[in-house]
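Heads up, there are several structures right after this.
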Structure I
Amino acid sequence: MPSRPGAVPPKTPAATPSAGIKTILTWSLSSHYPCIGFDNVEIGALAARHLYDLGHRDFGMISGIAQHNDRARLRTEGFVGTLRALRIKPDAGALCEQPYSFAGGRAGLRHILQASPSRPTAIFCGNDVLALGCLFEATALGIQVPDQLSIVGCDDLPISAEITPALTTIALESARLGRMAAQALLSWLQDGVEPGRTELPVTLVERQTTAPPAVRA
């Protein structure tokens with residue numbers, strides 16, 4: 001069993017059809033297998049464009065562990081690639097991978113503050129758990145969010161709307177994905193019709209952890 005959310009051993013999808021196991025890839029998209037998922041590149045791009053449009057020019061990112069995790073890898077590619085298209089190249093020290101936990105988000109912020117030559121005014125986290133950890137650590141360090149640091153997450157977990165300040169995030173229709181995957185698999189088993197490729201929408205939910213950057217003296 002994978003040790004991290006989203007982590008899949010690289011040979012697993014290729015092996016299951018040959019073993020006669022009907023497989024639907026979820027959360028990500030594929031041109032090779034039936035799938036129901038999200039455009040993870042667009043998730044990162046949405047976060048980058050939102051923060052850029054607010055006026056930020058110094059960015060950081062706390063990603064999930066990318067090894068065997070295409071969601072984490074593609075969200076990073078979308079974020080960094082969009083910034084590069086806008087002629088911004090984040091410092092290498094401002095980009096880090098952390099395990100899926102509040103502690104990972106806390107450690108990610110500490111790493112960025114220590115390793116980045118220029119302190120970012122905006123950080124995109126690859127999921128809400130990392131973003132909340134980042135927010136908790138910012139509060140502990142006396143960094144005001146969003147006045148001194150803007151934070152964007154991804155998932156739109158229920159807690160994200162309830163904390164103070166409420167988390168700006170990329171909303172994913174997780175419950176809908178689960179229902180659709182179950183229905184598609186049952187239909188495949190009963191009717192023999194292989195599902196195709198279904199892309200679900202991703203939406204920026206702007207709350208209280210993002211704002212224009214403060215003017216630096």
Structure II
Amino acid sequence: MGVSVLLADDHKLTAFGIRKLMEQLPGHDLVGHVENGQEAIIYLERNQAVDVLVLDLHMPVMDGMQLLPHLNRKFPALKKMVLTGYHDRGTMQICRNLGVNGFVGKGACLDTFKEALQVVAAGGEYFQPVNLMESNGNARQYSLCRSLRDTYGLSDRETEVLQMILHQSPTCEIAEALRLSPLTVKTHRRNIFYKLKVHNLSGLLALIRTSPVPRASSW
């Protein structure tokens with residue numbers, strides 16, 4: 001029996017490319033394409049015979065970061081492979097914490113995608129190594145969080161929470177991803193705002209806009 005694959009990505013060109021690629025992978029079938037996390041949940045509830053979900057992180061309505069905790073609760077046997085333009089160490093680690101089985105950058109070659117999909121479908125893990133030169137553009141947010149950590153004395157845990165706040169993840173999803181209680185996440189959020197001398201998310205975003213972004217090679 002073949003491996004059934006569902007794609008969640010709102011970019012039609014990406015979906016077209018994946019469909020053509022799947023035609024070159026014997027035993028692997030692209031059974032559906034959805035454009036956001038909410039549609040993915042609906043599809044999986046109606047068609048549970050899906051082996052691998054290939055998902056983008058940046059999608060409307062419900063993005064990949066928001067989707068992953070729901071998948072862990074509702075479809076624990078589902079294998080999850082992230083295909084993203086945000087191919088940096090910080091994003092990869094967050095996805096690891098959220099239980100993905102594979103992580104590949106959209107700049108990867110076709111052979112890398114094929115290999116990753118085959119490994120994940122077989123029950124393994126595949127995390128494409130981050131090439132520093134390729135990831136510089138996508139690591140701006142991660143580098144900024146590290147810079148704020150050094151400037152304002154944030155702990156490593158507070159830096160992780162800050163990055164997820166900037167991904168607009170709610171408290172419950174941050175708690176699940178980092179294996180913390182919601183109360184602990186709220187405490188970290190309060191301490192972050194105190195150290196950064198801001199009162200709310202709007203103040204945080206204003207600070208981010210005025211903060212210089214360090215070179216990605218600094219980490």
Structure III
Amino acid sequence: MAIAPLERFSFLWWNGVGVGVLEERPEGPTSKDLLSPSERSLLEETVLPQRQREWLRGRLVCKQVIQELLGPECLAPQVEVLPGPQGEPRVHLPEGLGPLDVSLSHARTLSVAAVTARGRVGVDVEPVAPIRQELWRFFLSPDERARCEREPELAPRLWLLKEALYKALRPPQPVPLRTLQPELGEGVLRLRAPFEQEFTFTFLAMGNHLLAVVRS
């Protein structure tokens with residue numbers, strides 16, 4: 001079954017990454033028809049009822065992005081998005097296709113999927129709004145907090161960027177966001193030891209939401 005065009009779906013292409021955004025009205029319908037048997041069992045047996053619509057919407061937007069990238073012959077139930085060892089979403093494709101890397105993010109009735117065949121990808125989406133200063137210590141280093149005191153509009157962007165970076169980095173052990181201190185260049189960020197990696201990144205505006213996309 002190919003995916004019929006989803007209402008309120010937007011597709012963007014950036015630097016080898018397909019980005020899909022799906023917005024659902026709170027009263028809008030959702031469909032389980034595009035799930036594989038494994039996905040359907042996962043949804044019904046392990047996902048809390050209050051999160052099921054969000055979980056399903058994330059799978060739908062991910063499958064739509066993959067169809068945009070691979071073509072309509074890539075049937076939705078043959079594309080599985082299942083949790084990996086750390087709970088991160090992983091794409092399982094029919095033989096001969098892929099591999100693809102995926103990242104998902106949600107903000108109320110908005111779900112975003114970023115998919116790439118080049119490296120690892122992370123995405124995060126949040127409403128455009130200031131972040132209370134008492135929360136900065138959870139995700140900003142002391143130097144970053146000092147900078148954000150001078151430039152408070154930078155704090156929400158660093159939050160977004162670090163969330164997306166963490167998803168692309170996937171450290172073997174959890175690390176606090178405040179310990180990730182990327183050196184930012186023009187569309188490029190670098191991490192010092194112990195990670196010592198370089199990523200590309202961008203911000204994308206979608207109405208009253210902002211997305212950060214990071215790719216290794």
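Values in this text are rule-based calculations from the coordinates and carry no lab data. In this text, all values refer to a predicted model and were calculated from it rather than measured experimentally. Cβ atoms are built from the backbone, for glycine too; each structure is taken alone.
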*Upon calculation of FRET efficiency 1/(1 + (r/R0)^6) of positions 117 and 205 (r between Cβ atoms, R0 = 35 Å, to 0.05) from the atomic coordinates, which of the structures I, II, III produces 0.85?*
III
_I have -12500 for helix-only ellipticity at 222 nm (-39500 (n - 2.57) for each DSSP H run of 4 or more, over all residues; to 500), calculated from one of the structures I, II, III. Which structure is it?_
I
*If you work out distance in nm of label points 7 Å out along Cα→Cβ at positions 109 and 125 for I, II, III, which one comes out largest?*
II
*Can you tell which of I, II, III yields 2.8 when distance in nm of label points 7 Å out along Cα→Cβ at positions 45 and 157 is derived from it?*
I
*Between structures I, II, III, where is distance in nm of label points 7 Å out along Cα→Cβ at positions 61 and 173 highest?*
III
*Given that P(r) over Cα pairs in 5 Å bins from 0, in percent, for residues 101-188 alone, derived from a single structure, equals 3, 13, 22, 24, 21, 12, 5, 1, which label among I, II, III identifies that structure?*
III
